[in-house]
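Structures for review follow.
Where a number appears in this text, it was derived from the coordinates with a stated rule and is not lab data. Treat the numbers as computed from the prediction; the structure is a model and nothing was measured. Cβ atoms are built from the backbone, for glycine too; each structure is taken alone.
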Structure I
Amino acid sequence: MTVKHTTKELLAESLKTLAQFKPVDKITIRELTQNCGLTSPTFYNHFRDKYDLMAWIYNRRVEASMENFGRGDSFEDVICKWMEIVLEDENFYVNLLKHAVGQNSFRYTTNDHAINLLADWIKARHGLDDLPPEICFCLRFYMRALSEFVNDWILDRWGCSARDMAKFFVAAMPAPLKPLLLQI
């Protein structure tokens, strides 16, 4: 059976292949598109830049990992899944974390996406139109800290499992978030 790939998936596979051999900040759009038989204009029809592609690769997996949140999966399970995404393709994500830095870096773009996903989930789950400022602050603060610790965990090779780290993250959650994310 033939598996049909979307253009975005072809570009993602091309980036992942090239990232095996060089830092992602050194990969050009031309290299990326030539590697998968596409053109630069085709790339720009789907992504703003290569950093947008990098975030898309991770973010689509994060979105899928939240499908059962609150319907069997706890917040701890969701965090663990996010960390396992990184572990499944560790060399690629280490390359992104080390070499995709700056204003639209992989770290900040994916973290912002996770913050927005959780904010939308909280609003939908709890019937809120908007989140109170205290919750917005706590969510952003917590997710930024969580993201930095995950980066340290993967880059510094802490001897702690994804599940154990997820338990630590749940224990460190700010009190105002607990009734929104843990009591489901």
Structure II
Amino acid sequence: MEVSKFFAGKDQVFKSLRRIVRRLQKASIPYAVVGGMAVFAHKYRRTTNDVDILVTAAGLKEFKKQFVPKDYATIPGRPRRFVDRRNRITVDLLVTGFFPGSGKPGPISYPDPEDVAEIWEKIHVVDLITLVELKLAARRHRDFGDVVELIRFNELDEAFAQKLHKSVRGDYTECLEEKRREDEYEARQ
């Protein structure tokens, strides 16, 4: 991955993102971008090597009907993971009602994309509240790191915690404190 191309929106991941968005829009399949590309849309500029899209179960079924295997290859044992045939970028479809992280039932599940999407550069992206909730509910180190940076780049504070599901407020507070510890460390340097 050429980082400069990525940040200019001209690398293969961005090309796959725009291609799948055009296809979903043309097919009238509701969607919202999540994952690393949503983090990027919400001001924390980091790279990613795949595209994560939130769809409903009906949207997944329609996606498979219209675009698999013609445009996207399947991956054995991964029923919601596909590969863009044009450039080999991985595309994960996350489904409304499923659970982030381990996939085990919990208080936070993937919402309907139409309920949480906002527009970023003509692309439906999950809103910041939902993105932070999903990242925290996934309970992965990378996701906690993303939340720390989302706090930094969106200038979030304690008041934002009240907008989040109560099950992730403690983790949000930990991320906020980590951001502040990093700020103090940087100030001493």
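Quick check on the output: 16.1 is mean count of other Cβ atoms within 10 Å over residues 32-39, derived from one of I, II. Which one produced it? Don't jump to the answer; show the numbers that get you there.
On the way: I: 16.1; II: 24.1.
Here the read-out was taken from I.
If you rank structures I, II by distance in nm of label points 7 Å out along Cα→Cβ at positions 80 and 136, which sits at the top with the largest value? Mind showing how you got there, number by number?
Working: I: 3.4; II: 2.1.
Largest value of distance in nm of label points 7 Å out along Cα→Cβ at positions 80 and 136: I.
Please state which of the structures I, II yields -14000 when helix-only ellipticity at 222 nm (-39500 (n - 2.57) for each DSSP H run of 4 or more, over all residues; to 500) is computed from it.
Source structure: II.
Thinking of I, II, which structure, once mean count of other Cβ atoms within 10 Å over residues 120-127 is computed, gives back 18.4?
Values: I: 12.8; II: 18.4.
Answer by label: II.
Give the label, chosen from I, II, of the structure having the highest value of relative contact order in percent (Cα under 8 Å, 6 or more apart).
On the way: I: 24; II: 18.
Structure I comes out on top.
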